[in-house]
Structure I
Amino acid sequence: MKKSRILIVDDNPEIREIIHILLEGEGYDIEEAADGQSALHQIEKSASDFDLIILDIMMPGLNGYQTCTRIRKSSNAPILFLSARTKDSDKTLGFSSGGDDYLAKPFSYNELVSRAKALIRRYQVYRGKDEPKILPAADSRSSQSDRQLGMISKKEPLIFHHLTIDEEKEEVSSDGTLLELTDTEYAMLLLLVKHRRQIFSAQHLYESVWEEPYYYGASNTVMVHIRNLRLKIEKDPKNPALIKTVWGKGYRCD
C-alpha cells in the first residue's frame, strides 16, 4: 500500500527534524519546507496530494495563516497548525483560514502522532484514498436479480434545498456549481443532512466528525467550522436557512 505523505512546514530546522524522525518512524513519507512560499511550490509541483500538512504559524515571509489560505485554493489536504500562540483568537484565526486542527507548542510526541493519524484517517475515508468504500450489504432499492449477480445500485445524490451531495464522488454542488469544501466541512455537512432535524451538540459533532474525545475548547473548533461551512453553502450566511443553531443545545439541518 502506498504510504501517506506529510509535508512539514517550519522555519526551525530542529523542529522539522524532530517531527520528521517521529512521523517517519510511524511509516509516513515525509517532505519538508522551511517557509510558506517553499511549501506552496512543493504542493504545486507535487504529482499527488499530500495527506497532511503540518504548518507553523510564525514564519518569515508568508506566515502560517497566509500560507494556509493560499494552500486552500488548490488543496483540501488536512492542515494541522503548530504554534506557541495559544489564545482562542489565534486558534479561531487558524480555523478561519482553513486549518483543520491546532496543536500548541510545546506538544507531546504522542499527541502529535495521534492528531496526525486522526486527520489522515479522516482524509482517506472521506476522499476514498487508499481505503475501500464501505458499501451496504444489500440496498433495499436493488432488485433481487441484481443482488444475486453481486451488483449494488449506485447511491442516489442527496438533495437538500439548493445543495446536491454526491456521496460517490464526495462532492457538493449548489445550484449546479461545485463547492470547494474541506474534508472536515464535507463530513460535518453529510452528518447533519443525513440526520435532518436531529440536534447535534458541539460534543456530539466533534466526536462524530473528528473521531476523538471531546476536549475543553473543542466547541470553539466546531463553531468556527460551522461558520466556514455556512459561508460556502448558505445563500445568506448571516441568516442561515440550512444549518440552524439551536441555542443552548447545538446545531441541526431542517
Structure II
Amino acid sequence: MSNVIRVSIVLASYNGELFIKSQLLSLLDVLDDHDEIIVSDDGSSDLTRDIVLSIKDTRIRLLPPSTRLGYQQNFSRAISASRGQYVFFSDQDDICLPERVAISLQALQTHGCVFGDAIVTDDALNITSKSYFAHRCAKSFSAWRLFLKPAAIGATMACTRQFLSTALPFPRGVPHDQWLSLLAAARGELQVVRAPLILYRRHLGVASLTGLARKRSLSLIAQERSRLLFALLLWIFKRAF
C-alpha cells in the first residue's frame, strides 16, 4: 500500500471537550490508513488536548501547544503542518457523514474547491433544519451571490493542495471559508454539492462566525464585505503584475 498521504483533515480546536471526541471518531471512520487528521489547538483551558491524546490512532497528529492565534490563524497553522494531496476543513463539534470524503474527492478531480450542504442540529444532534442551504435560501453560488450572501460552510469545505497554495495566506479579518469559496467561484474552480456532508451542530459555545443563532450588525457585515472585496482585488492585482 502506498505511503502517500491522500487526505489531510485540518481541525482547529478551542475548548471543545464536549464534542471533539465524537467528531474525531466520525472522521476516522471515513479515512484510509494513510490519511491524517491535524489538530491545532488554540490554547484550550479545558480537557480538549487530553481527549485528543486519549484516542490512540496514529492518523491523528496533535500539534504542540501554542499561544492564542484566533480561529483563522489556527487553521493556517494546521494547514502548514498537513501533508495530504487534498485538504479538508473540519470544526470540532460537528459530525462527518460517511459519504463526505468520497463525494468531495470526486468533485476535486475537476475543481480546486468544493463545499456542500449540511443537516443542522442542536447540541444533542436533534435536527433543526434538513438543509442549511434551504435555511439560508441559498440557490445560486456564483461569485457575486457568495459575496453578497456567503453560504459556504467551512466545515464542509475541501481543496486541492494546488488551489489552496494560491489562496494562502488568508487575508486578515476575512473568514477563511468566505475567502476560499469566493476565490474559487471567481476562478471557475468551485463545485457545490447539494447533498449534506455533515451534521452541523449549532450551540451557544460554537466558535465559528457562521451560526444560525448569531446576529451581527449591518456595519460589521459591511466591514467584512469591504475587507473581502479588497482582498480579492489585491489578489488579482498581484497576479496581473
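No lab work stands behind these numbers, since they all come straight from the coordinates. Bear in mind that the values here come from a model prediction, so they are computed numbers and not experimental data. Cβ atoms are built from the backbone, for glycine too; each structure is taken alone.
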inquiry  = On mean count of other Cβ atoms within 10 Å over residues 174-181, which of the structures labelled I, II is highest?
reply    = II
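Please state which of the structures I, II yields 23.0 when mean count of other Cβ atoms within 10 Å over residues 94-101 is computed from it. Write down the numbers at each step before the final one.
Working: I: 23.0; II: 20.5.
Label of the source structure: I.
Which of the displayed structures (I, II) returns the greatest value of mean count of other Cβ atoms within 10 Å over residues 78-85 on calculation? Present the calculation step by step, with values, prior to reporting the outcome.
Details: I: 21.4; II: 17.9.
When mean count of other Cβ atoms within 10 Å over residues 78-85 is calculated for I, II, structure I comes out on top.
Say we calculate relative contact order in percent (Cα under 8 Å, 6 or more apart) for every structure; which of I, II gives the highest result? Each step should come with its number before you reach the end.
Values: I: 13; II: 22.
The structure with the largest value is II.
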request  = Have a look at I, II and say which one yields -0.87 for log10 I(q)/I(0) by the Debye sum over Cα atoms at q = 0.13 Å⁻¹, as calculated.
outcome  = I
